[in-house]
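Quick heads-up: structures coming right below.
What follows draws every value from the coordinates through simple rules; no lab data is involved. Just so you know, these numbers come straight off a predicted model, no measurement behind them. Cβ atoms are built from the backbone, for glycine too; each structure is taken alone.
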Structure P
Amino acid sequence: MSKACCYSWCAFVLLTAQAMGQAESPANHWAWKKPARVPVPVVQHTSNAIDAFVRARLESAGLPPAARATREQLIRRVTFGLTGLPPTPQEIDAFVHDPSSTSWERVVDRLLVSSQYGERWGRHWLDLVRYADTNGYEFDEPRPDAWRYRDYVIRSFNDDKSFDRFVIEQLAGDEAFPGDRDALLATGFNLLGPDMTDSSDQNQRRLNTLNDMTDTASLAFLGLTVGCARCHDHKFEPIPQTDYYRLQAFFAPAAFRRDLSIATAQERTAHAAGLRNYQAISKAVRDEISAIEGPHRRQLFEEKLSKLSVEAQAAHRTLAEKRTGGQQELVAETERRVAVSEAEIAKAMSAEDRTKLAAMKERLKSFDDVKPTTLPVAMGLTDRVGPLPKTHVLERGELSNPASEVLPGFPTTLSAKAQPASIEALPGSTGRRLALAKWIASPDNPLTARVLVNRIWQHHFGLGIVATASDFGVRGERPTHPELLDYLATEFVAHGWSMKKLHRLILLSETYQQSTSGQSKIDPENRLLGRMNRLRLEGEAVRDTLLAVSGRLNSTAGGAGVVLPDLTASAGGSRPVAVSPDAREYVRRSVYLFSRRNLRHPFLEAFDLPDSNLSCSRRERSTTAPQALALLNAAEATTAAKALAQRLMNETNSEAEQIDRAYRIVLGRLPTENEKKRAAGFLAESPLNELCRAILNLNEFVYLD
């Protein structure tokens, strides 16, 4: 670093230190204090609060703000930012040629009500909560109903569900809103982490899930790395080991369900009526099948059951309605190990019985048209009934080393009370998770609003006001604009925890609308926001844009994950997944693709698709050779280039029009005169689809100015 740059950087550090005050002790850390509303600085030529805070810092550093971006750049930036898709030529033209003072405001409002907004911002949340459609580990089994949580998230963002309710639903939806289907789906958040279903130690498996729930809830909602306190007192944060297990105690009574019924009362009534009818008319055939199968099924079941623990055997032999919460969980965990398959039964039978059974099953199929479909289920939590489980501090985090017992409590650094003020027991529930959820979602919690505001800012600007988005602790980075962060947090809460209102506040600022051009020696990393950051699109946005510009994007929303032909199986012993039969599904948005933990989509992985085994608060934005190769040679790119060429031929009448429209569709602008000449020369020797492929490989295609 040159001497001049060194002095400039020291000046920036000094400014930040002055803004934040003198060094703090861990107990007096800025993030532990409730956000305080401070007066908006008085700055000339702006009435926007965000701009006032930013420009006050720029002025103190002697830096001017950048000029406003062009209208083409702005509509491309905000359309990708809110929807993850490019603006159409018609949308660009409408904005560029709209002279009214409210034109930008109307663009922002239009995009915020688009259903594509939830697909874009839901994807950001899914990164954070480690969403995937499989369990991970060696077998990586599919989770057939995980997609219901994904769709819940997208709906919640599109509906602008208040963030405080969003928090409560995910941590304790079953306790807070027991009759609400979405609230039950939301509790799937707690079970999204990897799961070793075939573990030989089911108690350790449960502890692993409890640890994952505790760690992820703290990271996602509070921006705290409490996981470091699992084995010992946190080395850097004022979080003792007892605080970790007091937090975990809120989750301890939960039953982990993979079969949580989410059917409505109307669906259950209709299903029961249909089932009674089916059973009545098929009874004779089913009785004959049972008579043949029954003895073999019972014998095979007993053989498998005898290999389980004594506790698991007792749980299976107890009538379902009389099982305790622990027995219900044991049965759910071991069901797969005692399941008797049709093939096993057939192998145990005589040839004569096999022939009879096959004939009976053919007769039974004649009743399929009146057989009701299975009621929908989902992953989620309920509370186990019976005595409350005890939670112990575990020495070195090991299940075999329990120490002192602890009761549920909030982190002592954030709450003066060692225990919750009160935990109100609910019908069929301890109320523990609801107490935790209400504390996290309280306006008095110093972290929740700040953390969420910072995440939204990060996705718009590429870097948060706090650069370490999931670490607001003592070792995390300090905010570059602490007063602005607190202003946004208090505004967020004051306006009903509305994420869309927060987006609007940010997007209407001149700070967001700045050009990306220019770089200052005083602030080379643009921490003072003297310009807009140039951002590379994520892999999903790149793939979705290839589909959109080529006219092939299937905009169907929701439903089970789409399994592409090259992602049906994984390495080692991973369980295969049936490919989606309808090829029209293959061109849906990337958020709807089936997500495997052990085999990531190659095209998306080249563009830094995160590891779904871990919470990802901020994606990497690398520049690598595989990205260039993917855009040149991957099927996603070559197919898009051919389809785009066909689209251009259908929509234009001349070569010159094709060149203009290709740039307009792909890059959101018209080509320069030099670009027109080069494109015409290229077409003299190469087909149109190759020109399309070349434009799709321009830097400008994957970067936002």
Structure Q
Amino acid sequence: MSYELSDAQLNSLARDLDGLYRETQKKMGQEDLDYVRNVKRYSQAIKRRSFELFNHPDTDNAFQKAVVLRGLHVLIEFSVGHVILHGAYDHIEGANEFHSSVYKWDFVIDTDDWKTMHHQGHHPYTNIKGQDHDIGYGLLRIDARQDWWGHNLVQMLTFPALLASHSLYFSLYTSYSAGAIDGRKWYTPGNYKKALELLTTAYLKNVVTEPAKTRGRFLQTSVGNFLGTVLGYDYTMLLLLLEHHASNVAMYERSERAETKGEYYHRQIMATTNFVPFAKLDLFLQETLEEVDFPNPPDFRVFYAALDTHLEHHMFPDLPDNRLREIVPEVQEIFERYGLPYNIVNFEKTVPDIVGRLLSRTAPVANTQETVWGLLKKPTDLTQRLFYGMTYRKPEEPYYMGVLREDKTQTIVVESSNEIGGQARTFRFAIPEKWKKMKWDAGSFISVEVEIDGKKWIRQYSLTHPSEVAETLDITVKRVKDGKVSNYLNDNLKKGDTITLFRKPQGEEGFVMEGIPDKPLFIAGGVGVTPILSMIRKIANEAPETDASFLYFNRDEEGVLFRDELERLSKTTGLDLRLIFDPLPDAPKHLETSWISKELLEKHVPDLLEREVYICAPDGFISKTKGYLRELGYDMGRFHMEMFKPPEVKKDQNASYVYHTVKFLKSGKEVRINENTTLLDASRKAGVPVLTGCEKGLCKACVCPKTLGVTQLEGENPDEFLSKITICNTLPRSDIELDI
């Protein structure tokens, strides 16, 4: 089943999830600090009772209960400490010992290494092969989509060895991953110094120092501490394994393109699962906890803090577990609204499944349908895979593929027809199968990739139908002087041809029409009618009585696109259409001729100040219109625009001496650049990969979300904050934060 969403849906999903996060954050305060302090006291009480039962066995099955309690102490220390180290309480006044910068947990992993491994590696790149080291934890192949390496042949011996290794592998793996993220080779000895110091201290404390304090029960306490700690770490490992390795989660190949926020959320949703604990095991653990005399124990689910709500945690990692449980119904409602799965599995079914897949993935099978026996029948393939895997080389064409983030999709030209005497053509593309359930807002566009003389070009064209009424993807392409791609399409693309679409339908931030405005005013110049037509068609389909005005500017009558349909809609709906032409000397007298002006706006739209304005035209036309609107006292917060082309990058010699810091939030990197350096060059300098196309701001391949700062695109009006920018043609005018 496909869970693909359009760019508009992804943007909307991000807004909804961000809104839920902000509302939940507002509720946090002293109540949450009281909660976590109580949890920590409970953890220590469990550990004390375990020691007492080893030292003074005053109850039946005392040794068994002490071992279990010791394991539960380990589990709760990890679960709650994991949330604290994400900064869940950092913003609350008085957090003190629960601030992520100073917190120390009773868990044998260095907190600095953990933050590097977990915050910089796992969360930003969840289930992306080659970037998220938590896929298989460096040694195990659980999924056929993972690459196969020589050591996977013996992983059925490796896995039980890891389970028996106590905290050893947890600690060393974390140090290895942190070192790799920092650019150090795995065999660098310094990687493991802090881990080995922690391990030595913990082992001595657990099996020597603490048992030595007992009265003649050194051996029982030493062995019990060891077994309890192994039990706690193993249970924690199993829980972590299933949350990103269960059969219902997606795995991704690396992409050179930076994700939008909506895509990031979507990947976290598809690559993560919650779990339902094993009821009989939970009942046994709860009965054992009755041994602990604690006045106000928290709910038992605290032992699975942010683990059984791991979906929620991966969207909101700095929310504490009590708040994550609280928002589950709202998260489920949002997922249902967008047709997304709320992944959840049963612990007792999934753990055996993972163990079974560990066995079957010891062989280099490449997908779930392929079997070892089937692979043996293909000796050439088997030999190649064994050669590459045993020599730790990647083949040119990978065998083991994840769920690719498909930037490109091919489709068929269903129809191609002439417009305005051959000056333009309308193309109708079949909607790709994966996009059939997608929704896109009126005013959205698609990007088309073509190859001309051996070079690939990407250009964007507005969709002339909203998704609600679209049976095909329709664009109209006008010939333009020196138009490389537009003229190529007009001359060469015909019915039955295959065309490459680059990315899914998208909308210019602030321009698309999500609902039906009460009184919209549309303004277009020439081919700028195409996104406006989509909006008008949406209104005609859903609310035909809407009081809508349309000022449509053209050079002459021959250049008016969709004239018949627009004039028909002006008679059958509430659309007030005004066709306005350039005031040229040879213009027919029956035509209304005028340049855009304040007087023209006042004449045709007397209630201008009450209207929502949508405009698509050349940049000079838009700049003039904005000036006239400001003079008339229009609220520019209701102004929505899309230019034919972005403003040119104008560099100033003096700007070379003015520097700003550009931060890349998801990667945690930053770089200093001057005001003549584009943000794309900044990303390259910082080593943050961003997909590019034309590098002129046209193809929108390099669109990135901006959360802070002013660029030359905002110019003299920083109030017109742009939250999505093409970084190839953007220069900083302040410190910048990009959410990539």
Report summary line: Matching 58, 29, 24 (semi-axes √(5λ) of the Cα gyration tensor in Å, computed) against labels P, Q points to structure Q
Query raised in the report: When distance in nm of label points 7 Å out along Cα→Cβ at positions 377 and 393 is calculated, the result is 4.0; to which of the structures P, Q does this value belong?
Result: P
Query raised in the report: With FRET efficiency 1/(1 + (r/R0)^6) of positions 481 and 521 (r between Cβ atoms, R0 = 35 Å, to 0.05) derived from the coordinates and found to be 0.95, which of P, Q does the value describe?
Result: P
Query raised in the report: 3.2 is what came out when distance in nm of label points 7 Å out along Cα→Cβ at positions 185 and 457 was calculated for one structure; which of P, Q is it?
Result: P
Query raised in the report: Out of P, Q, which one gives 0.15 for FRET efficiency 1/(1 + (r/R0)^6) of positions 193 and 673 (r between Cβ atoms, R0 = 41 Å, to 0.05) as computed from the coordinates?
Result: P
Query raised in the report: Thinking only about relative contact order in percent (Cα under 8 Å, 6 or more apart), which of P, Q has the largest value?
Result: P
Report summary line: Note: helix-only ellipticity at 222 nm (-39500 (n - 2.57) for each DSSP H run of 4 or more, over all residues; to 500) at -15000, derived from one of structures P, Q, originates from structure P
